[in-house]
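Each structure below is given as structure tokens.
Just so you know, all these numbers are worked out from the coordinates, no wet-lab data involved. What you are looking at is a predicted structure, and each value in this text was computed from that prediction instead of being measured. Cβ atoms are built from the backbone, for glycine too; each structure is taken alone.
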Structure 1
Amino acid sequence: MNLDSLPAGLELLIPVLVLVAASLQKWKRGITDTWREEAEAQKLRADRLAEQVAELTTEVKALRFENAELRGMLRANGHDFT
């Protein structure tokens, strides 16, 4: 194919279209990487929060047990909690 047979505007249009396609591909890859990083950060945050909830649950159970013991001791000494 002879380039002289192409319309004048097409010589300019083809490189512009190639540039636009390459730019869109790079933009799409950047968006994908950004979302992947954000998802990983959210997963780490969720894991930390799950650990904190587990620790707090353990602490609440210990406090409830201690509270029950103290109430038992007070009841044994004649105090009433009605």
Structure 2
Amino acid sequence: MPEPSYTDIERAVRTEKRQLWTAWFCGGVIWLIIAYATKDVPVLSVITQVLFFALGIAFTVIAIKMSRALNRKASTARRRVLGDD
């Protein structure tokens, strides 16, 4: 099986990053819907908002780390194809 070209890897990385950030955005929308649905119950509303804030930060950090890992993967593939390795 031939080794994938840099273009193939770059396209795969772009697709993975698009899927990653789409999942992050959809998760945020779902959390906003849940927060809006619980706004009339005082204790539950506060708990939901705290979770929304804490998990939102955590998931954003995770998404950024995953995106950087994909960038490193593409950079490694580019160096390998160009012979800079």
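Which structure, out of 1, 2, was Cα extents along the principal axes in Å calculated from, if the result is 109, 20, 12? Walk me through the intermediate numbers first.
On the way: 1: 109, 20, 12; 2: 61, 18, 16.
The read-out comes from structure 1.
Of the structures 1, 2, report the one carrying the highest value of distance in nm of label points 7 Å out along Cα→Cβ at positions 22 and 70.
Numbers: 1: 7.2; 2: 1.1.
Going through 1, 2 one by one, distance in nm of label points 7 Å out along Cα→Cβ at positions 22 and 70 peaks for structure 1.
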